Structure I
Amino acid sequence: MKLAQRSASEREAALERCELCGAPMAAAHRHVLEMETRDVRCSCRPCALLFDRGDARRFKLVPEGRWSVGGLALDDALWEELRLPVDVAFFFRTGDGVKAYYPSPLGPTESLLPLDAWDSLEAANPVLRGLEPDVEALLVHRVRGARRHWIVPIDDCYALVGLIRTHWRGFTGGRAVWEELDRFYEGLDRRARPATRDERR
């Protein structure tokens with residue numbers, strides 16, 4: 001009996017814990033965004049249900065859906081208008097408008113996004129009008145000639161930033177980081193549902 005009790009206690013101790021209430025939870029769990037700090041918190045199911053409302057002020061539940069956007073109208077000229085110094089970036093809405101960030105070895109870097117350039121992008125791609133503010137982003141990958149675009153939960157963007165910070169070496173990043181990035185994008189493709197530039201299916 002003691003062995004069984006100890007085994008159950010060890011299993012519970014090994015579980016991750018909700019960052020809101022401290023309850024143990026499974027490895028597969030939801031996330032919430034803390035609105036003031038923009039930190040992503042791990043959440044148990046009861047806490048996730050508590051914040052599954054569009055009017056949440058302190059925390060907002062991060063959605064789970066991912067879409068691969070085929071045929072996104074984003075040519076080189078429009079990309080230049082966005083004035084981003086790199087070829088990977090993510091865009092999301094806030095109460096102050098649309099923000100653009102790109103991952104770097106030092107963490108996420110905000111880019112000053114020209115509003116008219118985003119307006120042009122959104123007009124050419126109506127699917128972008130449905131981005132859920134704060135917690136859903138357009139992720140763009142144009143490195144080495146790639147032209148790939150996804151609508152993803154904001155925690156995927158944070159995971160991408162963390163991956164680059166963890167694995168980047170030297171001036172060009174090193175082989176390991178590019179292998180990790182390939183795996184990250186392949187994982188997105190496996191989980192993403194198809195969408196078009198006009199709508200999600």
Structure II
Amino acid sequence: MQSESNSAKVGRYLALQIESKGHQVFTIDLGNSPLPMWENSIWSGDDEWVARLAPINSELMSCEGFIVISPEYHGMAPAALKNFFLCFGHDCLGHKPAYLVAVSSGIGGMYPVAELRMSSYKNNRICYTPEHCIVRYADKVLNENGKNDQESDGLTRKRLDYGLAILLEYALALQAVRSSGVIDHEEFGNGM
């Protein structure tokens with residue numbers, strides 16, 4: 001996300017909604033704090049990379065679910081977000097639900113949803129919920145100064161809140177999967 005971005009605005013709204021339900025929030029804003037670009041040494045346990053990623057890895061390990069917010073750039077999810085999924089694996093993301101939210105300044109936003117659902121989960125095993133939300137005409141909704149298109153803003157908030165409620169229930173349900181003992185990342189470390 002870029003500084004003062006619509007994606008960050010959507011993230012702030014969702015964080016407030018989660019906190020109002022009594023849950024803690026950990027935010028990674030890739031626009032203001034980008035990760036270094038992935039390289040092979042990450043997967044080989046390079047000491048420098050382990051130290052660099054350890055604080056975020058620790059936070060992700062403690063999370064029960066995620067909200068993945070993706071702006072649409074030229075019909076794609078941004079490289080910084082794809083890089084995130086290369087840097088963090090199934091140990092911290094696996095078998096945890098994620099609510100996918102795309103953000104567009106116009107009518108778009110569907111391509112990042114399709115792209116992320118298609119490829120970003122494979123080896124890290126993040127579980128996207130069936131519900132996602134596309135925040136369209138993002139300049140006209142969720143503005144803290146109240147300058148919103150009232151109809152679009154109301155519908156956007158309802159849709160975001162509905163998806164968030166689904167995410168919270170998935171977070172509870174997937175705890176049982178993670179504690180069941182059926183997950184075997186030793187023999188099946190990579191998805192198909």
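Each value in this text was obtained by applying a stated rule to the coordinates, not by laboratory testing. Just so it is clear, the structure is predicted and the values come from calculations on it, not from any experiment. Cβ atoms are built from the backbone, for glycine too; each structure is taken alone.
Ranked on mean count of other Cβ atoms within 10 Å over residues 31-38, which label among I, II comes first with the largest value? Show your work: numbers first, answer last.
Details: I: 16.2; II: 13.8.
With respect to mean count of other Cβ atoms within 10 Å over residues 31-38, the highest-scoring structure among I, II is I.
Tell me which structure, out of I, II, gives 1.00 once FRET efficiency 1/(1 + (r/R0)^6) of positions 63 and 175 (r between Cβ atoms, R0 = 35 Å, to 0.05) is calculated.
Details: I: 0.55; II: 1.00.
The correct label is II.
I, II: which one has Cα extents along the principal axes in Å, as calculated, at 52, 34, 29? Please report the intermediate quantities before stating the final value.
Working: I: 70, 43, 31; II: 52, 34, 29.
Label of the source structure: II.
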Quick check: -10000 is what I get for helix-only ellipticity at 222 nm (-39500 (n - 2.57) for each DSSP H run of 4 or more, over all residues; to 500), calculated from one of I, II. Which structure matches? I
